[in-house]
Every structure is written in C-alpha cells, then in structure tokens.
1. For which of the structures P, Q does the calculation of relative contact order in percent (Cα under 8 Å, 6 or more apart) return 28?
2. Suppose mean count of other Cβ atoms within 10 Å over residues 70-77 works out to 19.2; of P, Q, which structure was it derived from?
3. P, Q: which one has distance in nm of label points 7 Å out along Cα→Cβ at positions 54 and 102, as calculated, at 1.2?
4. If Cα extents along the principal axes in Å is computed to be 113, 41, 29, which of P, Q is the source?
5. From which structure (P, Q) was distance in nm of label points 7 Å out along Cα→Cβ at positions 62 and 182 calculated, if the value obtained is 5.4?
Structure P
Amino acid sequence: MAKRIAQIFLATFLLTLAATEAGAQIDASRGGAVGHGDFAMRYSLNSASPANLTWVRDPAGSTRTVLHARVRDTDAKIYGGWRTEISPLREYIRQGLRWYAISVYFPADWQFHAYPTIVAQIHTSQKKTILSPPLAFIVHGHNLDLELYGNHRPVDSGDVATRGNSARQLIRLDRVQTAHWYCFVVRADWSSMPGKGSVKIWMNGAPVYEGQNLYNAYETWLGNYPKAGIYMPGMMGVSERDLYFDFIHLGGARSSFDEMAAQTPCGTPNISGNQ
C-alpha cells in the first residue's frame, strides 16, 4: 500500500511539474510589482515631476500596494501632452505573441470631461512617422472605450503608413464606474501582415473583444510596448487628474488568461475565463 501511495504521489508531482512548465510564464525580469527603491530598475516614468507618481494602499481596501498618478494643468507638457505614465524597461516586441495585464481605478471624485484621457495603451516605437497606438483604453466623457489601430504599409518609404490610412476600430466598453477596478488582460499576437495577427481582450473576466487573422500593428522600429497611467494628448479641460493603477504584468507564449488575471487587483476569485 505504501509503495502504491508513493507511486501515486510521484505521478501527481510529475504531472503538476509538467503542467507548470508548459503553462505559467509570467515574465519575472520585466515589469511586475516593485517598491519605490527598485522602480528605476524595472520601469521608466514620463511625467513633469517624479512626485506625480506615488505608492499607495489599494483604494478598494485590499492590502495590495498600487500606484497613484497625478497631472496638473500647470505641469510642463511631456512629448506634447500632459502625462504621468510608466512603461517597463527593455519591453519591445515587433511581431509575435505577448500577454499583458493592466488595471486602472477611477477615484470617486473623477471629473468627467469630453476631452480624452488615455489610461493605458500599447504603443509602438517610432522614428519620424507619428502613428496612433495599436491598442489604447481611453475615457471620452463618461465612456470607457477601446481604440485599435493597425496598418500593413511600410513606415519609411513608398506608400507609407499614416494615421489617416490606418485601420481603426472604436469599441465602447462601459460607462465609467468610479471607485471600481477595471482589470484588463490582453493576448496579442502582433503582426503588420494582412491575414495574420490576433488580439483577444478581457475586462474584469469577460471577453470584450476578439479579432483574428488581421494586421493589428505597424511595421515598427523597436517594437510594441505597454504604458499605464494618465495621458491627455490634447487639452485637459480640468485643473487636475488623479488615477490609481496597478503595475504592468507581462506573460509569454505559454501564459494563460487565468495566470494573467491572477496578477491583477481583481484576482482569481472573482474572475474566470478561457484562453
């Protein structure tokens, strides 16, 4: 009997080990949750002042540490807009599969205004050509929208890609709820080639977008990279903006929805979904 129990234990251990090796693939070298002292080793900050980014307790009441971003209309513009955004260092992917988990929380006193506020995006590296992010979560007034761009044209010569000739999709996700986490998981197989590429996006556990066999990026320089925080590309319309958001979590080709969702403030108990 003892021998049989040992055999069952060994078989279970090997199956668990194989499943772990074949599945979990959170990138432990880039992004992820870090303290203030280690932040500069993992992320870059685009803001008029380092003081615009602070580490705080989860406003929803958990013991989790998250980030708080602020911008004021008196801040200097950074790259043409008001922003306090973070981006993982050395995180670029031109083509192929990458998983992302990004979460944002609108405070109870969020001021609604028609001017857009980008709260998370997956942008593309650029030289001379200025293009819109392949994927962005944007607040327009009371609405939270998903905006997608892509182009199969080259960026350096000939019939080049522009904002005007890029494919664009705008999907209304929700009427913004304040004092509420929005946890996004993105599975992106990036491609600028027609007939290739796919994107699937979950919001708080529910699939909200899926596109397959279509170009979803650009012929990019270094590659696509995620950003989170506050970015207002035009006018602010308000004197100040505040937003809570989580760190950016990255997964590899063998990651799954459940693995990525477990990294978010929403967590696994209240989220379910399929890869």
Structure Q
Amino acid sequence: MNMKMRNAAVLTAMVVLAFGCRRDTKIDVLAPEVSLITVNGLDTMVVEVMAGDTLDILVALTDNDALDEMRVVIHASENGHTHAGSGYTGGEYSLNSGNWIKEEIVQLPRTQTANNEQVQAIVPDTIAGNWHLVVTAIDRVGNISGEYVVLIKVSNDDLPSIEGTTSPAPSSDGIVYLSSGNTLSLDGVVSDADGVQSIRAYSITNGLVGEVTNIAMAGTPLIHTFLGVTFDDADAGTYRVVIEATDTEGKLRLWDRRVVVQ
C-alpha cells in the first residue's frame, strides 16, 4: 500500500470513528411550568386565613424533559411591588403588622416531567396584613419557570383594633390627596380586650419615620379615642400617615393611609 492509500485509509477510519462516537443530543431550552397552586384546597388567587393557621400548599409542576427543584417564597407585599407570571399580580400599599418570611427549596425527582408537591407553612400568630406566596420551578438544565403568585390575606383578632379617619378624606382609590403646604388631620379609635398600652402617630417618607406624636392616655383603657393629630407643611411627594397601637401583652398593629402631596 503506497503512502497516499495509507493516509486515505487512516482518514476514512477517523471519520467513521468520529461519527460512530457522536451522540445525537438535544438542548433543552424550554422552561418548566407551575400550572396550579391550591392553598387549603382552594384554587384561587386570593386566600384569606387567620394568624396561627397552617397552610397546606399543593403545587402542580410540569417540564418537557425533567424537573429538578421547586422554590417557595413568602414575603410581604406592602411596598406596592408587582409580579409577572401566573396568578396574582400584586400592588398592595397597606402596611403589614409583624414580619413573615419563608424560603424553602424542594428537590424533585429528576426522572419526572410532571409532579405534584405539597408543602406546609404556619402563619405566625403575631401578624396581620398581606403577603405574596411565590412558587417557581427549575428543570435539570437550569431553566426557570415564571412565577406563580397567590395573595395571602392574614386576619388577627388578637392584635389591637384601629379605626383611623383623615381630613381630607381619601378619594375613591384610597389615597388622600393634599395640596402642598396644607394640613392633614388624623383621628383614631383604638381598642383591645387586654387593654391599650400605647398609641403613636407619625408619617413615613421614603422609609424614614417623621416626627412621632405619642397619644396621651389615662392608664390602659380597653378603648381610647383621639382627635386632631395634624401633619402640615409637607413638600410634594408620597407619604404614609400611620397609627401604631400596642396592647398590654406587647402585641402591635399598624394602620396607615397613603398621602400624595401635589
């Protein structure tokens, strides 16, 4: 065999070997999907619960190839942020009472393209307000699903009760509109079966608490009414006026109203 024939034979063998060893692989570019969330058996975007309740959260997940993990997050929704994806979009601006943060990662069988997973969350007995339950899924190559969001509305009868009234009154969108330099007046009624320990009123601007008014009371009454706490000389911008009440057991509730000064 001459040199040219030998080189040709070697090249042919290399090509055959290369094609024989090549694997026909596919690249997974499709994200998994969170197709359904039920909370305590309810398929709805808004779930109303009581503080101290246990939430049974069932999530339906799918992927074209193989699932890897599920991420469950619960966080406060009070700053008005929104979510893109499925379920509830967000946009709440009412202050929560107390803190609740939950983050959980659930490892899924990597051989499955569909799975139903169940997790539990215990609502703290010290909170009230609105929280987002956010679930995402990740497949085995790292593709991430869109967010699926449920609003969790928490009621709590053990916290002080607060009824606030502003002058001027809020408009139909729940916001108090005020001209720059004008005065806002705040009245309130606070009650608690264990006795009211303290009441404070203040404004918040860009996360900063302004001057605090401590409401004078005689002892620790079961109900206390106050009138005419004023906020004036505000520059143009967006504010919150807040009533904060604490009972004799140290339980705290916040009431607030958004104020836009124009």
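None of the figures in this text is laboratory data; all of them are computed from the coordinates on show. Small disclaimer: the values here were computed from a predicted structure and weren't measured. Cβ atoms are built from the backbone, for glycine too; each structure is taken alone.
1. Structure P accounts for this read-out.
2. Comparing all candidates, it corresponds to Q.
3. Q
4. Q
5. Q
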